[in-house]
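Next up: some structures, all given as structure tokens.
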Structure I
Amino acid sequence: MKSSEELTIGELADRFGLAPHVLRHWESMGLIEPARRASGQRRYGQDALERVALILMGKEAGLGLRELSAVLSAPDPMDHRDLLRRHVAELEQRIARAQAAKDLIEHALACPHRFAECAHAREQIAARIPPGRGNRATGTP
């Protein structure tokens, strides 16, 4: 794309495999801003290509559109360190859960025992059962 070349909303959407309504929604949220021609038709330049790529990268990192809007609209993204730190903590929790799930499945694939007879599986099952709050029927703790 030449630096002076502009794309229509359909061309920009096609370039990224998106529907045009997605770009319109992002525009309504202030995430992208087209340059308009005299006819009122949306036109997008190189800056829009880069912005859409950045938005998609943020979405792949698990950021929501509101979070992306806050980060991308700030003069300095580091103005939102707390938001980014919270997101890193959430990602670390998701990674830990995914790793635990992978480990369990890999164990199930390698274990010669049925799931109900596997000591490792039984430990995992027991660890997932929340502690009781006493026997409600008898009122004992």
Structure II
Amino acid sequence: MEPSGIAGILGVKRAFRGDIAGRMDLMKLSSKGITKDVLLRLADYLSLSIGQMAELLPVTERTIQRYKPKQRFNRVVSEQALQIAEVAARGSEVFGDRDKFLSWMKSPNPALGNQTPASLLRSRFGNEVVLDELGRIEHGVIS
């Protein structure tokens, strides 16, 4: 997965004077904190409401609503959002189409215990499980 895909989804290319080059840039961004604008771009990319996005993050919907557009979230919220963005970038790459990826994300998956991939994005471990499944799909290994 190309980190530049994450930058495109989040719209943070200008902050890095180019693309996000790798995991070190993601670490820096999570430490600095993503802004409400960035979080809303991710929610929009995933076709999620603010409330649905809040369910995936350690923050309430009301807190997100109170933030100003350029106000930064703490490291924990930012890191979780970036992990979700990584899944989004990888999924769009594997499926070759955002809409196909989003359809897959919302469909129960037998390989994931009949849970939807989107429901697993609440934790780092869930994100890793979804990324693993995307890797299997990419390589033609269907569970």
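Worth a mention:
- Structures I, II were shown, and FRET efficiency 1/(1 + (r/R0)^6) of positions 52 and 108 (r between Cβ atoms, R0 = 41 Å, to 0.05) at 1.00 was computed from II.
- Structures I, II, by distance in nm of label points 7 Å out along Cα→Cβ at positions 36 and 124: label with the highest value: I
- Origin of the derived value 77, 40, 29 (Cα extents along the principal axes in Å; candidates I, II): I
- Structures compared: I, II; top value of distance in nm of label points 7 Å out along Cα→Cβ at positions 20 and 100, i.e. the largest, recorded for I.
- When relative contact order in percent (Cα under 8 Å, 6 or more apart) is computed for each of I, II, the largest belongs to: II
- Taking distance in nm of label points 7 Å out along Cα→Cβ at positions 28 and 60 as the criterion, the top structure among I, II is II, with the largest value.
- Taking FRET efficiency 1/(1 + (r/R0)^6) of positions 44 and 132 (r between Cβ atoms, R0 = 30 Å, to 0.05) as the criterion, the highest value among I, II goes to II.
Readers should treat all values here as calculations from the given coordinates under stated rules, not as data from a laboratory. For clarity, every value in this text was computed on a predicted model and none was experimentally measured. Cβ atoms are built from the backbone, for glycine too; each structure is taken alone.
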